[in-house]
Structure formats: C-alpha cells, structure tokens
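Derivation of every value follows stated rules applied to the coordinates shown; laboratory data play no part. None of these values were measured; they are calculated from a predicted model. Cβ atoms are built from the backbone, for glycine too; each structure is taken alone.
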Structure P
Amino acid sequence: MRLIALHEREKIAAWLSQNADLNIYQIGDLDAFFWPSTLWYGLEEAGKILQIGLVYLGHSMPIWLMFDDQHQQYSAQLAAALRPLLPAKIYCHFSPGIAEGLADRYQLHDHGLHHKMILCDFAKFDQLRFERKVVQLSSADLPAINQLYAAAYPDNAFDPRMLETGCCYGIWQDDQLISIAGIHVYSPSYRVAALGNITTHPAYRGQGLAKQVTAKLCQSLRHEIKHIGLNVHSANHAAIKTYENLGFRWVADYSEVLLEQKA
C-alpha cells in the first residue's frame with residue numbers, strides 16, 4: 001500500500017459514492033464552491049483506492065474527515081501514512097478508534113461520539129402541519145442570525161457564505177429570529193446536502209420549532225438533492241428524536257477529536 005495525493009474530482013467522487021450516505025460531507029466538498037479549500041489523500045494498492053481522506057482548509061482550523069464502513073476499513077493505515085504531513089493542530093471526524101492510533105504524537109481532546117443520519121422518508125414531511133410561518137433567510141438577516149447563535153448555539157460552525165445558496169430557513173417572533181436550520185455543505189451537481197447549525201432560542205424551545213424549520217429546509221431540497229444527511233451528538237436525544245420523526249435514520253457513528261501535537 002502507498003500514500004497518494006488525489007486531484008481528479010470525478011475519480012474521488014466515484015469512490016466516495018460507493019457509500020454516499022456515509023460520505024455526504026466529502027462529496028459535497030467536491031463542489032466548485034468548496035473544492036479550492038480541499039486536500040485529498042488516498043491509500044492505494046495495485047492501482048486500487050482502498051481509502052480516501054479529506055483535509056478541509058475552509059475554516060480557521062484544518063478538518064480531517066475519514067470514515068470506514070463494513071467493506072473498507074483502512075483508515076488506520078491511511079492515518080499512519082499521513083502522519084509526517086499533518087499540522088500541529090487538526091480537528092478530526094473519524095470512525096471510532098482511529099484517533100487513538102495517533103496518541104503517541106498528539107494529545108487527544110475528545111469532543112464526543114456523533115451519529116450520521118440520512119433522510120429516507122420524505123412522506124413524513126407531507127404529513128407535517130406547519131404551526132408557524134417558516135421563511136427563507138438571506139444575507140440581509142445576518143445580524144439577527146448572529147444574535148440567535150450567540151444566545152442559542154455559540155459553539156457553531158456557521159459560514160455566512162451558505163446564505164448565498166438560499167438553503168437557510170427560520171422562524172421569527174416579531175423582529176427576533178428564534179429558530180434556524182441551515183446547511184454545512186450543498187452541491188446540486190453531486191446531489192448531496194448536509195444540514196447543520198440547527199437551533200432554537202432557549203426561550204422558545206419545546207414548541208417543535210426546530211422540527212418545522214428543518215422540515216421546510218428539506219422540502220426545499222427534495223427535488224434537486226438525492227442524499228440529505230446530518231450529524232448529531234449521540235447525547236442530544238431530543239434532536240435525534242426530532243430527526244427520526246422527520247424521516248431520518250442512523251447511518252454510522254463517528255468521533256470528533258481535536259489532535260494537538262505534544263511538546
């Protein structure tokens with residue numbers, strides 16, 4: 001086996017699409033909007049790609065994504081091969097147990113086990129009654145969006161550029177935004193979207209608002225997107241129940257870990 005750098009989008013897409021539900025985030029990052037911020041590495045044997053890892057550079061800290069499934073379990077070998085190329089600090093989305101193989105060089109800061117979920121039942125949206133008006137948000141709403149995240153979800157990964165896609169919906173109470181659902185990645189070309197930064201103001205929780213904004217967002221995506229997924233912390237039982245009621249199902253578990261090089 002040998003480490004290779006990958007530069008051909010369609011070759012990467014073909015491999016990732018073997019398990020699109022697991023690899024939604026990476027597939028979405030192949031889109032022209034995200035592609036310039038990506039580095040792709042593979043593990044190859046006899047001309048066959050065994051595993052692919054993505055290092056995303058679009059945030060303040062590099063993010064490394066790499067997942068195993070029941071058919072391909074080579075993440076540990078790819079992680080070992082990439083060790084000499086890694087920065088001193090990197091945030092990882094890995095299949096459980098992979099980060100521990102780097103513990104001799106890095107301090108591991110565990111950010112918890114998460115679930116990957118995929119939307120598999122659109123019919124549930126057709127049965128949902130919207131009790132509040134859910135509207136599309138735009139860049140003009142950015143001050144209100146930032147205010148909501150400061151109160152409800154300060155540790156978010158919201159990228160204001162995502163407002164340009166039109167894939168952000170919210171509920172207002174007078175002139176205050178009180179609930180929001182957006183996306184992390186979105187690619188009509190590859191027909192994938194990953195929902196994210198979904199939250200409701202603490203004063204308005206327990207009213208099903210997150211369910212309504214998420215449903216409206218999914219309805220807006222259903223005709224152009226084939227794979228709609230999301231990540232959720234395994235301890236966030238209320239959110240998991242909401243997503244299950246909307247037609248999402250579990251795909252895989254993964255760990256979020258911050259790697260920080262030892263002195």
Structure Q
Amino acid sequence: MHARSALFDVYGDHLRQWGHPVPVAALVALLEPLGVNAPAVRTAVSRMVRQGWLAPVDLGGQRGYAPTDRAKRRLDESATRIYRTETREWDGSLDLVVFTPPRPRPERARLVAALRFHGYGPLTSGTWVSPWCQPELPEVFTEADVEFERFRSVHNGDTVVLTRRAWNLDELADRYRAFTAELAPIVEAIDTSTPDSRAYAARMRLLHAFRVFLFSDPGLPAELCPPHWAGHTAAAFFDTHAARLRPAADRFVSSLLTT
C-alpha cells in the first residue's frame with residue numbers, strides 16, 4: 001500500500017470526521033499497521049502539501065496537517081460513492097462531453113484520470129459519456145485548462161451496447177470477483193477477539209482495495225448493468241464487512257488521537 005493512497009484512505013474514512021488537524025506523529029502511528037514506515041509517511045505528507053491536498057497547521061509547538069477545501073470536496077465525493085449514500089434515478093439520457101485532448105502526455109493522463117474518477121468513459125479520445133450529469137465537470141476542465149462542450153441527450157440506439165464501447169464491463173467484473181476472493185480471507189478472519197489494531201488494518205485494506213474501483217466503475221444505473229452484475233455482489237460484500245469492522249477500527253483510531 002502506497003503512503004499517499006493510505007493517507008487519502010485514513011483522512012477520508014476517519015480524520016475528515018475528526019475535524020481537527022492531526023500531528024504527523026499520529027499519521028505515522030495510523031499508517032504503521034498498514035506496513036507504511038515513517039519516512040514514507042513524511043515524504044507523502046510533504047508531497048500532498050505541495051499538491052494542495054493538505055495544509056500545515058501549528059499545534060502549539062508541533063506540526064499538524066488538515067485537509068484543504070479541495071481535499072474535503074474530493075473526500076466527500078469519494079465517501080458518497082464508496083458508501084452509496086445518495087440514491088439516484090436515471091432519466092434515460094446521457095451526459096456527452098466533447099473536447100480536444102491536451103497534447104502533452106502528462107496533462108492528458110491527468111485529465112483522463114479525472115474523467116474516469118467522475119464516472120465518464122470514452123467513445124473517442126475527445127468524446128466522453130456518462131449516464132449521470134456530474135456537477136464537478138466544469139472544475140475538472142478548468143484545472144486542466146481545456147475548453148469543452150457538453151450536451152445532455154437521449155441515445156437513439158441501444159444504450160446498453162453504447163456503454164460497452166465506453167467501459168470494458170467484462171474486465172471490470174473479473175476485477176470485482178478477484179477483489180472479493182482476495183479480501184474474504186482477510187476480513188473473515190477478524191472476530192471480536194481480534195485486537196483493534198488488526199481489525200483496523202483489515203478494514204483499511206478492504207477500503208483501499210474497494211476505493212480503486214472509483215477510477216474504473218462509472219456507477220451505471222441498473223438499467224445499463226449486465227445481469228447478475230459482479231459489482232453489486234462486491235458492494236454488498238464491502239458493506240457487510242466495512243460495517244462489521246467499523247467499531248474496532250474507530251476505537252483504534254480514537255486511542256491514537258486522544259493520547
């Protein structure tokens with residue numbers, strides 16, 4: 001598990017709700033059960049400050065870090081999608097985005113990653129589609145300094161076939177099945193006799209593995225999902241064990257933040 005990704009997970013699932021800046025020593029202690037050493041944590045924190053995700057705060061003689069407004073928006077959106085706290089009804093139309101891709105490869109890669117995170121898939125390199133009208137889209141293109149045009153339209157063909165052009169759902173289903181197979185032995189080994197630190201580590205591994213799907217699963221409405229969609233099975237698996245392990249994980253985090 002990379003330190004930067006682990007920090008996003010910890011801030012998103014625990015520290016965002018804590019509501020206070022966290023000293024770097026606590027960040028090191030929170031990532032130690034995940035196999036991330038102190039130098040890697042400090043390097044990742046410095047990088048996240050430079051990238052505008054964390055802001056340094058003076059905690060009376062020691063340095064602490066708090067998520068920036070930009071980070072809070074990303075963490076809130078991620079939590080909404082991971083825990084599916086909003087119920088959306090699809091109106092049958094599609095959000096179509098047309099733009100000229102940036103020529104420099106790094107800039108193009110960042111824009112593609114942002115579009116995928118927000119649930120868009122490519123029909124061509126400069127035409128992307130989503131069943132949902134995402135309000136964050138203008139900010140994505142503003143940050144990329146790329147002009148775009150946007151249309152809300154109804155497809156006059158088979159929309160299920162169209163989604164297969166934009167997303168490789170067979171590959172995604174295989175990845176969901178692999179996720180469940182890999183994580184089941186880890187989380188099912190945790191019971192009420194397990195130390196809180198181990199329950200926390202198992203839950204964070206579960207969360208980390210599931211969060212990756214935010215960059216590849218568009219969250220298609222039921223009307224566009226394949227029959228017996230593996231994503232639904234994986235989500236139910238995640239929900240069950242994330243909720244079961246939450247009390248022990250919360251106790252462990254609280255023990256580090258209140259000492």
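Annotations for the structure displayed:
- Value 2.3, calculated as distance in nm of label points 7 Å out along Cα→Cβ at positions 9 and 233, assigned to which of P, Q: Q
- Ranked by relative contact order in percent (Cα under 8 Å, 6 or more apart), structures P, Q are led by P, which has the greatest value.
- When helix-only ellipticity at 222 nm (-39500 (n - 2.57) for each DSSP H run of 4 or more, over all residues; to 500) is computed for each of P, Q, the one that comes out at -17000 is Q.
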